[in-house]
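Some structures are shown below for you to check.
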Structure I
Amino acid sequence: MSNDSFRYLEISPYSDEEIPSAVNRLLNDKEFIYAILQHRFSNYVIRFKVVAIPLLRFYLKFKWAKLTSVKAVQMEVKKHLVRMLESTTDGVTFTGLDKLDRNVAYLFVSNHRDIAMDPALVNYVLHQSKHNTVRIAVGDNLLKKPCAVELMKLNKSFIVKRSVKAPREMMRALSTLSGYIKHSLDTGNSIWIAQREGRAKDGNDFTDPAILKMFYVEGRRLKVSFRDYIRSLRIVPVAISYENDPCDISKASELHKRERNGSYEKGESEDIESIVQGIVGDKGRVHVSFGDVIAQDFETPDELAFEIDRQVHNIYKIFPMNQLAAGHEEGIEESVRLKLKKKLEVLPKEAHKYLLDSYANPVRNQASLKF
């Protein structure tokens, strides 16, 4: 194992050699097997879990015997993803990939609306266009169970340590993460990372400069200027647009409670529930827009953040629901009006503005570019 590989071992996704052992650990994880039983089978089957668990484990062992490489895992994921997109969307479209070289690794900095679906959609359209799929940044706040770590690392995800709080540990984690991103790009592996920590629940897609400062930690270690180092990362802004956000009502409710109470305490299973709802919920039409490779000279993270935001706002696909929420009613079909009305009826009146803003802010941000 090389020094670089050892340095990043704790956070990096599994290599081909590690796949069989990881699959075996999943098969022997009782909590994981039982979770599948609960999700896929009736209560009648679950009542006989003493028999059902070993039978399911035997079935999965047979089915997953072919999962001996990263590519094999991703092809299995693709089958489920395609079926899910067929049943929960009215089609996935994309633009901008024709400007990118299939043989070059890029750092995709994306807006963030859905925990699981955002990177899955980017990988889906990359694969459709015969580009290599990305390595995905995932916060350790979503990986509280051992089986979650296994599942993510099996599918080219690497871990962002958000839970560390001590200054020295935090600096070490940032240095490792920054180095891993550069190492991945230098070895031909593209990266997907959200433009800020957490989803943009209010529909306002803005880059946190702290993410860009993290990128540069490795550049500072190598004594390269911010300008030159950032150019070497080949950053590409990405805007993912959902005609219908399956989590819009829960997001609006959270923002309302946060405003009313001054804070909001997440339930223990809330992140998992959001992931599930984002996967199985109706998304309407979905569009993934890829911006231009950032090749200009930027001297500060704030300047770079402004350019990423400019591109994300400019390439964001606006749907009729966005226009209606922003108050542009001309030409909007009655079905869209009815859908928005039904969403608002579920929420208390004081929370209406949060749901409306989540759809309207992309329109406002795009309009602001024209002034």
Structure II
Amino acid sequence: MSWTITAEDIPGLARGAAVLGTGGGGDPYIGALLAAQALRQHGDVTVVSVDEVPDDALVLTVAMMGAPTVMVEKLPSLDEVVAPVHALSASLGRPVTHIACAEVGGVNSTIPIAAAAALGLPLIDADGMGRAFPELQMVLPTLYGVAASPLAFGDEKGNVGVLNTVDNSWTERIARVACVEMGCSVMISGFPMLGSQAREALVAGSLTLCREIGDGIAHARETNTDPVQHTVRLLGGLELFAGKVVDVERATTTGFARGRARIENPDTMLELFFQNEHLMAQLDGRTLVTTPDLIMVVEHDSGEPITTEGLRYGQRVRVIAAPSDERWHSADGLAMVGPGYFGYDIPSHRFDGRVEGLAEEAA
């Protein structure tokens, strides 16, 4: 059941991760460069399924925390990526056995590959969200009682710290302040869990799905078929809209890239609201899809994913929706990542592959 990631696998995997990142998770190109460098320098990475992880394994997540807009200009190094893992292992008093992705999105699916290569550890074919979310505590392990702390963080200057907090929300609050002070982008390692906990709490098979999406987009282009519809079918999703980006409002505040984008075609206008990731899509003021379900923007013809920091006036794009992991629609899940948490006074619009009235409006 295990498989191997080589440097040649990175472009397709990074592309698929950027699609699932729902606009966030960091620049996939930067993460791909870092992962490819680590693989060439340290060798290939073995990917194992959650079922192959021993019950007593020590699993750590590795990720970038901060505003994706900043990371484009503040490039990480391999030393910066592995420093928090070493610090956390020392704090826990035992060696790390497995690396996992906190989220399956953009750079945060490829940075763990770089960490696994540099440390010579296996990577688990799973992640903590099934997509990307902006805050540290917004992972399924939180719903299963897995503590984010002790959590280690480090920056490009060599500063490293370890937090011990009373709950995962406090881990986010304190780490976010440190992140802002350290330049709005840091590397982190946390959510230490046993293999038995990882099997229960993570979203299995997410790296395999990234590879299937990314390679499928490339294959569709080579065979002159529609790469966007390939992605839609693979995710059990729906194409919501196609048009041109006519306006983007975006600002980096409190360590997040916040804003909204308007996309128009001759008849209608779609508005997207985001905080690192896309959180809500409204068509002419009517809510179509909300967090925790996935809202993804891709280039109109190539199907290449576009991050929220990459949205620009004049781009021709298509917007896709897909259902999230079922567990996010529990009461506790919606309290953590539903629209109300982000300040939108609307109920969660559960996406099941259809949007009522959309086909009639599009026609």
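Key figures
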| read-out | value |
| --- | --- |
| Structure (I, II) behind the derived value -10000 of helix-only ellipticity at 222 nm (-39500 (n - 2.57) for each DSSP H run of 4 or more, over all residues; to 500) | II |
| For 32, 30, 20 (semi-axes √(5λ) of the Cα gyration tensor in Å, calculated) the corresponding structure among I, II | I |
| When mean count of other Cβ atoms within 10 Å over residues 135-142 is computed for each of I, II, the largest belongs to | II |
| Of the structures I, II, the one that 0.55 was derived from, the read-out being FRET efficiency 1/(1 + (r/R0)^6) of positions 183 and 247 (r between Cβ atoms, R0 = 30 Å, to 0.05) | II |
| Parent structure of the calculated result 1.7, given that distance in nm of label points 7 Å out along Cα→Cβ at positions 223 and 239 is the read-out and I, II the choices | II |
| Value 0.30, calculated as FRET efficiency 1/(1 + (r/R0)^6) of positions 87 and 103 (r between Cβ atoms, R0 = 30 Å, to 0.05), assigned to which of I, II | I |
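Read-outs throughout are calculated quantities, based only on the coordinates presented, and are distinct from any laboratory measurement. Remember, predicted model here, so these are calculated numbers, not experimental data. Cβ atoms are built from the backbone, for glycine too; each structure is taken alone.
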